[in-house]
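Following are the structures in question.
Read the figures in this text as sums done on the coordinates, not as results from a lab. This is a predicted model, so every value here is computed, not measured.
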Structure I
């Protein structure tokens, strides 16, 4: 995937400083200058979007639904994306509002999801699971 504009970069499992914590989202989109510098951890101010793929198990699931999102919001990260791959693949997109994250878009497998932030992209959540044998 190519990210546009060139001022942005995407990395998997980037370490992001959020308050007193270092959280590791599954995907981070941020300012290319900060990411390409190769820091051990990115400042939240250099991050435009984080994505969490919901992990199986109650403890991990709780982190992806109730613990991480408010921390990302408090750190001022503008876009939070949650990807659910258990059962029917589903993607939820949240934008930072005055009271925290607000759901702005969602789609299940078989439906196109179109985003304009952090960059323009359209995809069917089914594509996130890769090819499957039938």
Structure II
């Protein structure tokens, strides 16, 4: 069975919890991504920051992205997947938690991200269809 480690995008770049949302947006632009993991000074994952978070929770509320810290947008415990968890667990977690990206953890270390597109490329069509349906409702 396919594991998260096999389909993830490795070498993920974090944004620091104390970095501004503006810095995060610039980093997203530079990397060509729509989300970044938020890491604390202890290098532990604090959450995920998406381009949608920036638009809705910062710009849409009239806040200054240069003043808002990325860590302020981390909500509760981050939803993650283990590096050696299988594809079925990835699908279950994404569907149940309604997330399109899962940080991949090996022990306590962030090693990559599995995105919806990674799943679509790696798994058979019926499984992907079920995931897309779950995320769309």
Structure III
């Protein structure tokens, strides 16, 4: 049996492959942001005009020094309070979960189906043809 020789791809084919992969990667990273699906914290607690470092849970000098190093010197700062008091939303949306499961399983079957011929050729080359 002849050795397996992979098909040659033209330069334009390689460029198209790279562009398609680039679009898919950017899409995978940006779509959750565009559809507001990214990020765990959705809302922060109301701003407290009389907040102190202790009331925000930043009760050690190291924590306060870290916030100061980031430019947050006043615990009454609204942006600082929004960062500290934002809580994660651990609820699971059934529809989003179902869509994710369908996409992952669909991708798995697509990879297996498209790769089946290549897998068989490599196996035949490595272990010999059907007897």
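Out of I, II, III, choose the structure whose coordinates give helix-only ellipticity at 222 nm (-39500 (n - 2.57) for each DSSP H run of 4 or more, over all residues; to 500) equal to -9500 when calculated.
II
Once relative contact order in percent (Cα under 8 Å, 6 or more apart) is calculated for all of I, II, III, which comes out largest?
Result for relative contact order in percent (Cα under 8 Å, 6 or more apart) over I, II, III: largest is III.
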